[in-house]
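Take a look at the structures listed below.
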Structure I
């Protein structure tokens with residue numbers, strides 16, 4: 001017959017085993033998971049999120065409700081996520097590309113990579129800072145999406161975007177200048193330009209990236225060798241410097257000028273873009 005002390009030890013051991021089993025059981029583990037939900041409007045112009053929730057569908061429903069509450073039109077769910085970070089990148093035609101990872105920066109990097117891979121012009125930017133839910137994330141991680149400014153989003157997007165933006169200038173056989181910009185590498189910028197039908201007998205003038213080029217020539221001038229260029233990161237300065245070079249070299253008071261820029265800093269436009277030579 002077992003002693004009372006021995007029976008007590010056995011009962012204690014079984015109780016401990018039951019407690020451990022409960023802690024590692026799938027049901028207990030699932031109850032610890034936290035979820036976030038993300039929604040957007042019909043034009044993908046804004047991102048709405050809610051976290052933490054204890055269920056994926058509940059998180060989606062809450063995000064959808066948040067979109068409608070904020071006045072979003074044609075609101076729709078994008079996704080739910082759990083114990084990780086999720087973020088979307090948006091391109092110039094409002095397409096959205098997701099990135100998910102336990103690391104905030106890796107989630108952002110995935111979103112930017114998918115966006116640039118699926119966007120010919122490569123003009124991609126994060127819609128928010130990474131949205132994170134679950135244990136292990138700092139207060140800074142949790143507050144980043146709320147506090148981020150457009151400048152903050154651009155800085156991180158530019159840091160993660162490995163795509164380049166190259167431009168090329170060529171002169172045709174009649175002396176006219178042609179340009180192409182926004183290409184992912186120098187060779188593409190030049191080869192695509194030289195392949196244009198209008199670029200008959202063209203020869204390379206220059207290639208450039210992360211800069212602007214001013215193009216100037218005396219009004220009414222024809223033939224090769226009558227054009228002048230100037231590189232400068234500031235579009236107005238580049239244009240003015242090319243005009244000044246034209247005037248200094250030709251003595252003409254009627255030099256006309258224009259400007260083209262290529263690089264990440266110019267993807268939202270720049271002063272003088274689309275203006276005719278004047």
Structure II
């Protein structure tokens with residue numbers, strides 16, 4: 001795996017179908033993201049997206065700019081050869097180029113390889129994958145038949161589940177982006193509350209789906225909701241309280257109103273999500289309650 005990632009350095013990103021090592025194209029996380037898993041070009045596009053995502057979230061903040069530059073992303077410019085990219089990468093961490101190539105570069109390549117394997121492992125352990133959508137150009141009426149009704153209802157609920165999971169994922173990503181931008185606390189709280197609402201809606205959908213289709217789901221509510229991304233650790237009672245406030249497809253305003261006086265829950269979610277010291281923060285729209 002390390003040698004396969006090292007091969008990518010010669011050309012950098014984006015990877016092409018001609019230069020993509022087969023072992024990387026066969027990774028579970030890459031195959032799962034490909035629009036057409038049987039098509040090499042589709043898997044190559046998925047590999048590029050996966051690598052860009054991993055480099056964007058490189059876990060070592062000090063080495064992250066160097067890792068991105070080495071693979072041809074900013075702060076390196078497009079079209080640079082490996083020697084030029086290596087110069088930029090070494091400059092980012094304040095090392096002489098020879099030292100960087102011998103000591104730092106192998107660590108970066110090894111870390112990317114490890115992250116790709118970890119990504120593949122997460123997909124391997126996920127029993128459910130979001131259904132792919134295909135263009136529909138003509139109406140497909142549902143026959144007046146009990147079996148057709150059951151199949152359609154299952155597809156409907158499955159679609160609602162994944163819609164809710166992706167919506168929650170989007171809001172959690174928005175929070176992480178605002179935290180990185182060091183946005184003001186009012187904007188951060190607003191985003192965190194929106195994320196709580198979407199997360200609670202997703203959890204409610206996950207409960208409904210796993211209850212109605214236990215055999216098809218083959219997994220638990222906790223596993224499904226974990227697909228939305230990292231969230232602060234909540235007690236079971238706290239998670240249930242958030243979910244209760246969102247049951248029935250509650251609007252954001254209804255959700256906020258239902259939890260207006262839940263100061264302890266606000267502390268656990270908002271400050272936990274924003275990675276700040278706990279303070280008295282009920283879930284409402286007027287900022288923290290000191």
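Please treat every number below as a calculation from the coordinates, not as lab data. Quick caveat: nothing in here was measured; it's all calculated off a predicted structure. Cβ atoms are built from the backbone, for glycine too; each structure is taken alone.
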Q | Ranking I, II by percent of Cα pairs over 34 Å apart, the structure that comes out highest | A | I
Q | Top of I, II by mean count of other Cβ atoms within 10 Å over residues 64-71, largest first | A | II
Q | Entry that produces -11500 once helix-only ellipticity at 222 nm (-39500 (n - 2.57) for each DSSP H run of 4 or more, over all residues; to 500) is calculated, selected from I, II | A | I
Q: Give the label, chosen from I, II, of the structure having the highest value of distance in nm of label points 7 Å out along Cα→Cβ at positions 32 and 176.
A: I
Q) Once mean count of other Cβ atoms within 10 Å over residues 40-47 is calculated for every structure in I, II, which label goes with the largest value? A) II
